[in-house]
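*Asks:* Below you'll find a set of structures to go through.
Every number here is computed from the coordinates shown, using simple stated rules; none is lab data. Since we're looking at a predicted model, the values are computed, not measured. Cβ atoms are built from the backbone, for glycine too; each structure is taken alone.
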Structure I
Amino acid sequence: MEDGLSNPATGRLSVQTVERLHRLLGGDARVEGMILQFIADRYGAKNLLYLPPHVAKEILKRPADFIVAAKNHCEPELKF
């Protein structure tokens, strides 16, 4: 993929993209745990490095929406 998000040699996201995602999504250990659970359940990704590039692109555009989706997935009874 020629979007600069992924590494053509591995097919996975580039380290720079993963670092950007981590800066946007990271911070609170509880939320990070929810995000890891969400990406595992929804995309089969064991960490941010294995997210599909099109998903990473959307997260970079709207990180707050992704965090809300992860929270709603992990704790649907709270409705964030």
Structure II
Amino acid sequence: MTNNSRSLYIGFTSNLQCRVCQHKNKEVRGFTEKYNIDKLIYFEQTDDVWGAIAREKQLKGWSRKKKINLIEKENPKWDDLYDGL
């Protein structure tokens, strides 16, 4: 997820639509509320919870440049993908 300044937030959830809605409505305290993170720009899906946790940790360890390259490969305009869920 991101904001107008393109700050990046990475997380995982079992219900993406609900979780993004919570972030958009500022129902989640912390980083996303403080920095107005309200735009879904990239996501991956899996049925493997442990794999999702490992992938979240992997992505969080990447450089900003590598994260941006991943996003722009799939979503070059940084469109909000929430409405398409």
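*Asks:* For Rg/Rh (Cα atoms, Kirkwood Rh), which of I, II scores largest?
*Replies:* Comparing I, II, the top value of Rg/Rh (Cα atoms, Kirkwood Rh) belongs to I.
*Asks:* Out of I, II, which one gives -12500 for helix-only ellipticity at 222 nm (-39500 (n - 2.57) for each DSSP H run of 4 or more, over all residues; to 500) as computed from the coordinates?
*Replies:* Here the read-out was taken from II.
*Asks:* Which of I, II yields 34 for relative contact order in percent (Cα under 8 Å, 6 or more apart), as computed?
*Replies:* Structure of origin is II.
*Asks:* I have 13.6 for mean count of other Cβ atoms within 10 Å over residues 14-21, calculated from one of the structures I, II. Which structure is it?
*Replies:* II
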